[in-house]
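Some structures are shown below for you to check.
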Structure P
Amino acid sequence: MHVLCVGHASYDLSMQVSAHPASNEKCTASAIQVSGGGPAANAAVCISRLGGRAAFCGYLGHDTFGEIHLQEFIRENVEVRWITRGTAASNVSQILAKPDGSRSVVNYREHDFLPAETPAPTPSDFGAILIDGHEPLLSLAIAQRAKHLQIPVIYDAGSLRSGSVELLQYVDYLVASETFSHQYTRQYFNQLAGQENDIQVDYSLSLSLKILSACCPSVIITTGENGLIWQHNNQQGVMPAFPVQTIDSTGAGDAFHAAFAYGITLKLPWEKLLRFASAAGALACTKLGARPAMPDLQALQSFLATSEQ
């Protein structure tokens, strides 16, 4: 297979609203989309749509949401044999999409973290491992084995979580959000100063890139509509985002990480890889909901061809 996606699966209830409701205010949604979601889960589906072979390793409950999600995976040709089922409820997310394309997310999670001993495939069966950090114990165990076998590990770092710092030493490609970058930089300087309280740091993306590059050979910091900055093989660069009409930015990062991880297995040249991933992320912004917006290969190739004209 091409990519093993390890981490979070949820069931998403996405609604399009004209404004975020205030306290004690009711509002009416103009559209609704319900489907499976979660960073690693969405990435597995996206990789399959792009023509790759993906497996998901994570948790689904023995409940209605878990059963529906499992059937979605099967329809999307995602390998499901390493999904752990249990009596704890499946994760559920309520998402409100705003007119400017931004969104608010409330996630409900009942199950405990999966242990390191959770049944998982051998990393050598895959061309790359994509980890979203939501299952820190299992993710660390898989990343350690992958590092030993020289299988590339991609870390989708959305926010600083329990186990994030320990995981970084086994990561080959860190694809971090601006939020993660800021959080990690702040923690870095607090630890350096030996203080428990936050100290004032003149934060910048370039500073975060420098700090993160000290612990990972290849780093990308994504900044939504402002594009990304990167360091790879001791070189640095920037790439603007593709201009699109944004309906819902939920899942844009998931599509980016999926295309990036799949592109690693295809051995795409670096800048072509970044364009491939950026285009997938842009397309994911053009529809309501994350899972429905994951692009297929034909849509992505058409979008890239049009963008190059």
Structure Q
Amino acid sequence: MAGTTFSTTLQTLRKNRGVTQEQLATHLGVSPQAVSKWENGSYPDGDLLPQIADYFEVSIDYLYGRAKDNVSLEQQLMETIKGIDVPPDYDHSEHMDRIMKYIWAMQLGLWSENKNYYDRMRSEGDYVIASTLFDKSGFNFFRLNKNLEFFTVMKRPEKGFASYFKVTDELTELFAFLGKKKNLQVLFYLLSLDAGNGVSVSTIAKRVGISEAEARAAVEYLKQVPNYETGNRILMEVSVLDEFDKSEPLYAVKSSVACTVLLLLAGADVMIHPPVSYAMSVGGTNKAWLEREQMEFLQKPDKK
């Protein structure tokens, strides 16, 4: 039987996915012989087409070679993501899962020795496994543990990382603040508040088990970070009036800025618990991470 566009596309998708005819048949609830026939020119029942398309994450049009050639991969990815229903409570779990799969596919694509897609390995235990790429263009890091899975990518600035990352008073003050256990406890407690909730200094002191002076000092610092004029600071302050028009300030962490705090904590966790193994590691440069010539604080060696 002569092959068709459908049979060729199905066979290509299956091989790229790294699954056998038997595995695809099991997923669809048909016999391996049925899959073999499809790949040799016959067609499945119409009610199986959505299942096949969903399994390979393509459209039914794509299976029949009717996908638009002029549609970019980025547009296809966007349309796939937009096709996922979002529940009323805005739980984007399915979006996150799909994004992680796409990112892992890109990681595999960077590994020249790998030819087929396979699902990412995710550790069940406490030991950390990761996937990373680093070269002169920048780096990415993919933590693959189920208890905390995240991906970050950073492109090297045109003038190098040291042109942006500098030892400043602001950076020193931030790490000095975070270096005190009581301040970290205040920050963690503020991050535990639901959106729309705020707490007073006295409540912070009582819940964390510190003095009001310590709680107020932590709040005053967080009110000033970041120290620029946009007003988009970590801590948000509102005032509540009692019946005598006396106001009491309440504090909460801005959700849009809290993400950066979690990113910092995730990075710190990797420093404390570095990966014990790598699902994939691709490196292509001996270039230093920071450019020494851009570090003003370094002393020049004496010439003798």
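The table below gives the values:
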{"quantity": "Highest-scoring label, criterion being FRET efficiency 1/(1 + (r/R0)^6) of positions 20 and 236 (r between Cβ atoms, R0 = 41 Å, to 0.05), among P, Q", "calculated": "P"}
{"quantity": "For 1.1 (distance in nm of label points 7 Å out along Cα→Cβ at positions 180 and 204, calculated) the corresponding structure among P, Q", "calculated": "Q"}
{"quantity": "For -12500 (helix-only ellipticity at 222 nm (-39500 (n - 2.57) for each DSSP H run of 4 or more, over all residues; to 500), calculated) the corresponding structure among P, Q", "calculated": "Q"}
{"quantity": "For 0.30 (FRET efficiency 1/(1 + (r/R0)^6) of positions 76 and 156 (r between Cβ atoms, R0 = 25 Å, to 0.05), calculated) the corresponding structure among P, Q", "calculated": "Q"}
{"quantity": "Cα Rg over 2.2 N^0.38 Å - highest-scoring structure of P, Q", "calculated": "Q"}
{"quantity": "Source structure (of P, Q) for Kirkwood radius over Cα pairs in Å, for residues 140-275 alone, computed value 17.1", "calculated": "Q"}
{"quantity": "Comparison of P, Q by volume of the Cα convex hull per residue in Å³, for residues 44-219 alone - largest value held by", "calculated": "Q"}
{"quantity": "With distance in nm of label points 7 Å out along Cα→Cβ at positions 4 and 284 derived as 2.2, matching label from P, Q", "calculated": "P"}
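Every number here is computed from the coordinates shown, using simple stated rules; none is lab data. Fair warning: this is a prediction, and the values are worked out from it, not measured in the lab. Cβ atoms are built from the backbone, for glycine too; each structure is taken alone.
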